[in-house]
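Peer 1: So, here come the structures, one by one.
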Structure I
Amino acid sequence: MTSTKLFLTGVFSILLSVIITAQKKDSYMGKVDSIIISASPIAFNGVVLIAQKGKIQYLKSNGYKDFEKKISLKTDDQFEIMSNSKQMTAVLILQAAEQGKLNLHTPIRKYLPSLTQTWADTVTIHHLLNHTHGITNPEKPAAFKAGSQFKYGNLSYMMLGEILKNTTGKSFAELANTLFKKLRMNKTFVYNTKNNQSLVPGYMNKNNRFEKVKETFLNDKIASAAGIISTVQDLAKWDQALFKGKLLSPEFQKLMLTPSTQSQHNVFGKESMGFGYNVRFIKEAGLDYFAVTGLGDGFTCLNTYFPSTDTTLIILENQMPENSEYWSGKEAAIKNVIIKAIATH
């Protein structure tokens, strides 16, 4: 074969690869489009971002920021991210541990001396981080022995916010907002009543009739469990920082990204899978990936990261279905499209 033919063959192979990649991209984009514009079985009202290797591949909004005034959502609108907030609190705790300000395996009475129950002498920060603490009420006995069971909730991360304040001398809001500024997450902040900025209101979806949530349950106390406001673009920056090892030393990065208990979530199937410091470890369709979810106050959130292709999928909705049968349904459908696209790549 002549050098000219070899050259042309090489060019053709490259062009063919580009065309196939573009077709696959168009294919999954079209499928995601159809999911977010369909009102069946329930309408989608939010923003979807797909990024690969730090570059945005797909970014679209659908629906309304304000239903009464018919103000459409924009792709950089700010949403309550609910339990996605816990992952950021976990990072702040691990950074404090790196600095020697606290120990993950020391009983929490040391950091919260006002606690009166005996479980304060056995429950550690580790147990608070992975929801295996058994605490249902600070004034009542534990429901189970620390480390023996998993029970998800906001209380432990509210306590972690207090521990951060007691060990660093700074409030959770100060610590978190400083971290966001460092990461150039310029539209991300900790909720407070005086600083709503352009926060999108939450809605309850009642058979595709949307009713605005009149009073948010967010306050300073719950901030470290569910009180962060962000955008899909800023959360993509978060994923790049967290999963590329820019937030923690290798030792603490390993702790963050190692499952230490098991948990089941319907978005990822009926089986229990690994759960760590507010990171889910999912195995699905031959893929291993990380995930975090959020639901409440009229909001639905999903953040998934696929390390094999350095792909991030982030979905933020300012609606929450009243019927639990539909909770995170659109999120699961979009996630399944992305998994199929990656698995067949």
Structure II
Amino acid sequence: MAALSTKPLILVTGASGFLGSYVVYEALEAGYRVRGTARSGKVDLVKKGYAKYEDCFDVTPIDDVASSDFTVALKGVEAVIHVASPIAGRASAEKLLDADKAGIKKFVVMSSVVALTSPLDPRLGTNYEYTDQDWNPATKEEALKPDAGDAIIYSASKALSEKAVWDFVEEHPDIDVTTILPSYIFGPFAPGFLIPEKNLTTLSTNGYVYSLINGSLLPNIGVGSVDIRDIARLHVAALTPQGDAYKKEQKRVLVPREIIDWKAVAEYVAEKRPELKDRLPSTDGVANLSGPFATVDTHGAKELLESFIPWQETILDAVDDFIRLEKQWSLKA
């Protein structure tokens, strides 16, 4: 039987998701007792994935993170890591209020690098370095225009959602919040993340990697990439932060990222996993990715983690995990 941890009980929302499951794993490995939230239909699968942790882990069903009652989920909890998506504007702030009523004062909240900038941002293409004081200049009105593209709508929604959290914090200065702002997240699945049957909707952004090994050369992602293991560790490390970056009233962690070129990725996978070469898309005649790309001040993240995983390791570990899963899926076909 697993020994009961003496560390606090924390709540991780979205425990059945690509990132949430890894946050659960990293928190358990760090010695925390963890309660996850998941939709009712996924509760049993999440319990099964983390059964070895026994009394250190439990799951509470939450079917709608924006409107469900969190009373049971918050009982006995000392801190919340909120990674469930989407963070629905004011609804998210209201859930923080529920937690505040329960006496919880520490939160780590998932945001996005696009809360800093958008495709309309005039600072892009210049030598400007984004800091934790910067915000995506896109407005709600711009996002609601009939001709607004998906990128504008998504980036504006992430900025407005995070601003709603900070508006709440300003009204409740006794609450300690850290937000994490990653780019696209790739990498292997958490050890407790179970995908018993082929279901591409569960893959999240890792679906890009699976598309690559199924013959699709993807459009380049200008905002960059980061390893899921690093993002999960950042969320857990932010529970007990050290360093000057975390003495601020508004703690926003801008994450180091790498601009990955999908042509280079395909060629790298072909080199390192030659048995997959016939599955990969052709890169003949395809130009390499070129800038300009935004520069981001990431010293705060580097105070939380000493090093970050390079994209080559991220991609290969994700590819190897998909091959493992395909073997499992084929046995059930």
Structure III
Amino acid sequence: MSLLHIIHRLKEVNTLTKHEQLVQGVLEALNTGELSVGDKLPSINKMVGDVGYARKTIVKAYEELKERGLVESKKLKGYFIISDETKVTLRIALLLFSFQRFQEEFYNAFRKELGKRYQIDVFFHHNNVSVFETIFNNIKGKYGMYVVAPMPDLSIRPLLESIDPQKLLIVDRYFPMPEQYSYISQEFEENTLSKLVELLPKIKKYKRFVLFFANDRDYPDGIFKAFQRFVSEYGINGVVEEDYEAGSLEKGTLYFCVSDTSLWELVRDCHNSNMAIGEDIGILSHNDHVVKEIAFGGITTISTDFKDMATMAAQHIKNNMVSQVMVTSKLFKRKSL
């Protein structure tokens, strides 16, 4: 049975809207083998003439098929079948920094909350503008939803604004966009400052407070600003160093590690030099992890709950919501301070 025959049969189903009849017709044609990957759909003009529905109704149906990842439009050539996964409700492009531990945690929770009817394709821009631009230009127009963890570079804003606000969700770091766009993001400066103030009595036990922060990496600038404000406002002997240097441990010093690489090198030196964490030196870390709950009696962290963020992002998509949420960081107090 041809696609047009299937659609004409579905026109008799009173419970389906006109555009739903068209979508269901393509789905049935795929399931029965009438259509397969690579096939070209009838042009919009031909469908208008053969089916008798308005042009905007045909366009709406074809766009929904694109959002499901079943159809791709090629300029001046028409619409083509690119997938036969008819059970997929929506095709989602997830663009992240890299597959770091907390990004993996976000993905796993996001995948679990959405369930099997959503297809998620993951891409990584590695905080590189040219990589971001290449990926974005390649995926633009091929997905029903774009979930993007942006880099702090305003040059990418025109790319993001080229996506319909209903199809774009900014996650992880906050990025300034027009008011109609949705975000579920972290705020670093005020959140970090408030947690440092909460830790003030413990921080004062130490003679020196060191933040490891490199400007040429993708560290959140808000952490640096919060640290500078904190040591200035509370009279703390604070210094900023780019990296931890092996063998440079000093008793009476509290170390704040944004990067886990610095953290584990520092912890290794503590172990080798028999310095007691939480007594001889203190450690504060950014972003929590199950290992940090356990290692050396527990390492104190300031962290966003990425599972919560991912769950909110998935619910935003499933419920077709408008979300403008700044996620509050949490303080996990442990024996390292």
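Peer 1: Of structures I, II, III, which gives 1.00 when FRET efficiency 1/(1 + (r/R0)^6) of positions 51 and 315 (r between Cβ atoms, R0 = 35 Å, to 0.05) is computed from the coordinates?
Peer 2: Matching structure: I.
Peer 1: State the single structure among I, II, III that was used to calculate Cα Rg over 2.2 N^0.38 Å, for residues 211-250 alone, giving 1.27.
Peer 2: Among I, II, III, the structure yielding 1.27 for Cα Rg over 2.2 N^0.38 Å, for residues 211-250 alone is III.
Peer 1: Still on this model: Relative contact order in percent (Cα under 8 Å, 6 or more apart) computed as 14: which structure among I, II, III?
Peer 2: Of the options listed, only III reproduces it.
The numbers here are math on the coordinates, done by the rules we state, and not lab data. Keep in mind it's a predicted model, so treat the numbers as computed, not measured. Cβ atoms are built from the backbone, for glycine too; each structure is taken alone.
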